[in-house]
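J.: Input: structures, listed below.
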Structure 1
Amino acid sequence: MSLGDRMNWREKLLSATHTNNSLLCVGLDSDLEKIPGFMKESSKNPLLDFNKAIVDATKDLVCAYKLNMAFYEAAGKKGFEALEKTVQFIPKSIFIIIDGKRNDIGNTAQKYAQSLFDTFKADAVTVNPYLGKDGVAPFLEYKEKCSFILCRTSNPSAHDFQDLNVDGKLMYQIVAQKIREWNTNENCGAVVGATYPEELEAVRSILGESIPILIPGVGKQGGDVGKTVINGTNSKKELAIINSSREILFASDKEDFAQHARMKAESLRNEINTFR
């Protein structure tokens, strides 16, 4: 068993953050329609080979990789193979998030947790809190793993529900408080979009120092890097996982795509660090 296998989620995340001097997460949203055409012609599993090339090119620049399940489920059997083998290929020292935004109750929630943590070997997952605590609790029973709970998402219509005023507090603020209350096993995280920097600051204030925040929305979605770092990190300038997907993955559609992905990742990692 490797050191990475023996570490809990927090130890692995902080170790990768320190070793690679990085808060960057590369989102492996590997869309079969967008990966370079030559790979689709020559590879038996182009999703997997694309991911391997991206990981090889960026593994010394990141604290985490995030695999969004939709892109693998849409590819069917080969997609599930790519998901499983990509997780196996990523160095054991790097934090792995599987992004499925799962949500259900009872035995179904327990099976979702079992699927993501036991079958696919994620260090962390994303969870939707809409059903309340009993939809989240089966995930939190995995004490060595982390569950990132949707709090203030990066999409334009997030305000439809997340900004509703309930007894003087906005809904996303109530969710943030619940995340803090549910953190009895010290394995809760929150998802907050970089596109809402003021809300990110408010959530960090509610969560305190020890709860990590997964932050999508820089890059193509236009989130401000400086405000993301300043508002999303704790006092040690850690526990913010800043995700970028398309801007890195699809920096080139030529045979040098991995080198271009590395350049984009390195540039973003360094920009993030200027604000730490």
Structure 2
Amino acid sequence: MARIAVGVEYDGSAYAGWQAQPAVASIQAVTERALSRIADAPVALVCAGRTDAGVHASGQVAHFDTAAERSVRSWVLGANSELPADVSLGWAQPVPDHFHARYSAEARTYRYLILNRGARAALYAQRAAWVHRPLDVERMEEAARVLVGEHDFSAFRAAECQAKSPIRRLEKLSVVRCGDWLTIEATANAFLHHMVRNIAGLLIRVGRGDAAPAWAREVLEGRDRTLGGPTAPAAGLYLVRVRYPAVFALPVPPLQEVSSPDRL
């Protein structure tokens, strides 16, 4: 048996999330089906991060075990010929048996994309959040700095979160504007369920002037989800990079300045 890692990108608008579920479309199910046809045998995928319904990815990583002998080119081109247009493999690479897409990861990076203008977008309705009131990036950055570091992020986890510990190490949390577009970028060793969307909701509220930047510390130290801001819509969230030890030599997707969803 060989272990193969793959890079997966997708527009999650039409899917109930990554994880396969009965009677609904999922990224895992359609990708496993495509790879199984190329392998001529069932394939089971393990991913780096289970994205929710409506969430997108340009840098998802998954692995599978197979007895089929195929070239890297065959895995990628073959699977893409079987996948729907909104899901694609970017690369495939053999990895050692001890590689695990989830547990070998050192960090994940998510981006939350906001269109900040008076008129809503037609083309990006399912690929970005829309905030019509002006957002103050400096206020958002001030609030974001409070959250960087290792903390108990209970105030930013969903009620249904199944993580054993709420402690996470947030390496980076930045807010950048490019014209009408704002990007919140978060890198951490791991994320709680809805953690990025809940952070985005808090920062949006601060950016609109509905709360002071210092409110971020109050929410963090309160450890109570009900005291935080609203959960930001799924449409703005993208998994853009998963970092692994260099020994695995996996492709690293570039992170460039975002001026629209097309540059994610």
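Every number in this text was worked out from the coordinates using simple rules, so none of it is lab data. Predicted, not measured: the structure shown is a model, and the values here were computed from it. Cβ atoms are built from the backbone, for glycine too; each structure is taken alone.
J.: Please state which of the structures 1, 2 yields 18.8 when mean count of other Cβ atoms within 10 Å over residues 33-40 is computed from it. Could you put the intermediate results ahead of the total?
T.: Numbers: 1: 14.9; 2: 18.8.
Going through each structure in turn, the value belongs to 2.
J.: As an exercise: distance in nm of label points 7 Å out along Cα→Cβ at positions 129 and 201, calculated from one structure in 1, 2, equals 0.9. Which structure is it? Show your work: numbers first, answer last.
T.: Numbers: 1: 2.1; 2: 0.9.
Traced to structure 2.
J.: Let me ask another. Have a look at 1, 2 and say which one yields 7, 31, 37, 21, 4, 0 for P(r) over Cα pairs in 10 Å bins from 0, in percent, as calculated.
T.: The read-out comes from structure 1.
J.: If distance in nm of label points 7 Å out along Cα→Cβ at positions 41 and 65 comes out at 2.6 when worked out from the coordinates, which of 1, 2 was used?
T.: 1
J.: Can you say which of 1, 2 returns -6500 when helix-only ellipticity at 222 nm (-39500 (n - 2.57) for each DSSP H run of 4 or more, over all residues; to 500) is computed?
T.: The structure behind it is 2.
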